[in-house]
Structure 1
């Protein structure tokens with residue numbers, strides 16, 4: 001049974017057919033899905049899905065793209081929202097200098113607010129980083145020195161160097177369907193060597209549909225395709241990879257084990 005550690009079930013492309021999406025995921029062997037929030041206005045709906053569906057959990061957070069519009073979201077607001085029994089993670093948060101949809105200083109401040117909330121709740125942060133490796137690493141190191149927290153670099157596409165820093169800090173690394181893309185040779189090298197006990201898999205649906213679904217709307221069922229590819233890359237059976245990444249998911253998102 002596979003776990004999709006990062007999807008957006010309430011995004012356009014999935015929300016209109018959510019029941020069918022969930023049915024296909026279950027038929028593909030997906031036992032658990034983590035439905036990720038990116039802005040405050042989504043929190044209620046995302047938590048609502050987790051309340052209705054026993055195999056779906058929720059996160060609360062502000063994507064770096066949305067940092068400018070969410071200066072009012074402080075650690076206390078995140079901590080309060082995370083008290084809900086179906087909320088198991090903080091994020092997604094982080095830095096995105098590729099699009100720069102929000103001011104970089106504002107993104108950095110928001111990232112630190114999320115880490116503070118993660119530290120206070122004991123829940124893991126879900127980190128997005130794009131074209132911002134140096135600042136991501138610096139903030140993670142600085143904040144870890146202030147007090148430990150857990151988390152995952154989601155949809156990992158960064159360098160070996162950032163992978164090593166994340167692992168050194170005790171963070172997990174999640175691999176998406178990008179690993180199946182033709183131009184992802186460097187990522188495949190990294191994905192092959194991530195320690196088995198620090199590896200997660202995800203779809204980031206509705207984005208990044210893996211081969212053989214390129215060009216389609218991504219959905220949680222496709223995590224099985226990424227898992228098969230990754231298992232082959234790492235020289236293990238898909239059953240082994242599914243079991244290990246499921247153990248890892250519940251170890252990181254430990255609040256899921258109370259359900």
Structure 2
């Protein structure tokens with residue numbers, strides 16, 4: 001992987017991590033378009049690097065909210081709204097943690113099954129976003145524990161390549177009747193723990209098996225990190241504002257077009 005390929009994949013990861021179009025699906029498509037060796041493109045060290053970049057971009061954009069939650073949770077003795085919110089985030093993470101711990105091999109097998117799965121999952125993302133756009137449920141004031149868990153189930157299903165994590169969680173929250181502003185922030189905050197957990201497990205794998213580092217040099221890693229961080233900051237801020245305006249239908253159309261094109265290409 002050279003520096004230009006690392007930059008393109010880093011930008012692609014940063015943009016699509018927050019936009020409801022599936023980062024995993026677009027990275028698979030990107031690898032095909034760049035004619036990259038799959039083993040090199042999927043290099044564990046590069047994956048850890050760009051995921052760390054997207055976590056950092058989330059923290060930067062939502063720093064005020066994260067700081068408030070941290071202070072309200074750890075520097076206050078009484079149970080308060082901040083502790084309730086953090087508890088809901090932790091609850092939402094349980095399904096994806098179960099998938100990551102007990103079904104990792106099955107998920108990795110799906111990732112290696114080619115573009116056809118990506119295409120169909122992109123169509124599923126388009127369908128979900130369309131349904132969320134036209135659904136008009138009664139608006140709730142706060143995200144309940146029940147809704148947090150159901151949104152977490154959506155996040156767990158979104159490990160499939162092509163099924164957007166942000167699209168699935170935001171659409172699920174909207175269908176359940178949660179306010180656009182609330183579900184956008186909750187969706188981006190709830191992903192921090194799973195990505196940090198995945199990064200930690202990947203680092204453990206690297207320590208156990210140094211060969212997983214592959215042949216990527218420092219320059220491509222740094223450029224990939226920078227591309228993912230900058231594009232991630234832009235996408236995170238843009239997506240929060242977009243959800244507030246309720247413009248998810250445009251992403252549904254995009255996912256449908258890319259999904260159909262991917263299926264045709266894979267035939």
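Values quoted throughout were computed directly from the atomic coordinates according to the rules given, and no laboratory measurement underlies them. Fair warning: this is a prediction, and the values are worked out from it, not measured in the lab. Cβ atoms are built from the backbone, for glycine too; each structure is taken alone.
Quick notes on this one:
- Computed over structures 1, 2, distance in nm of label points 7 Å out along Cα→Cβ at positions 169 and 185 reaches its largest value in 1.
- Source structure of the calculated read-out (distance in nm of label points 7 Å out along Cα→Cβ at positions 57 and 153, 3.1) within 1, 2: 2.
- Parent structure of the calculated result 16.0, given that Kirkwood radius over Cα pairs in Å, for residues 65-216 alone is the read-out and 1, 2 the choices: 1
- Identity of the structure behind 21 (criterion: relative contact order in percent (Cα under 8 Å, 6 or more apart), calculated), options 1, 2: 1
- Structure responsible for 15.1, with Kirkwood radius over Cα pairs in Å, for residues 161-240 alone calculated and labels 1, 2 on offer: 2
- Here distance in nm of label points 7 Å out along Cα→Cβ at positions 1 and 17 was derived from just one of the structures 1, 2, and that gives 1.3; the source is 2.
- Computed -25500 for helix-only ellipticity at 222 nm (-39500 (n - 2.57) for each DSSP H run of 4 or more, over all residues; to 500) - originating structure among 1, 2: 2
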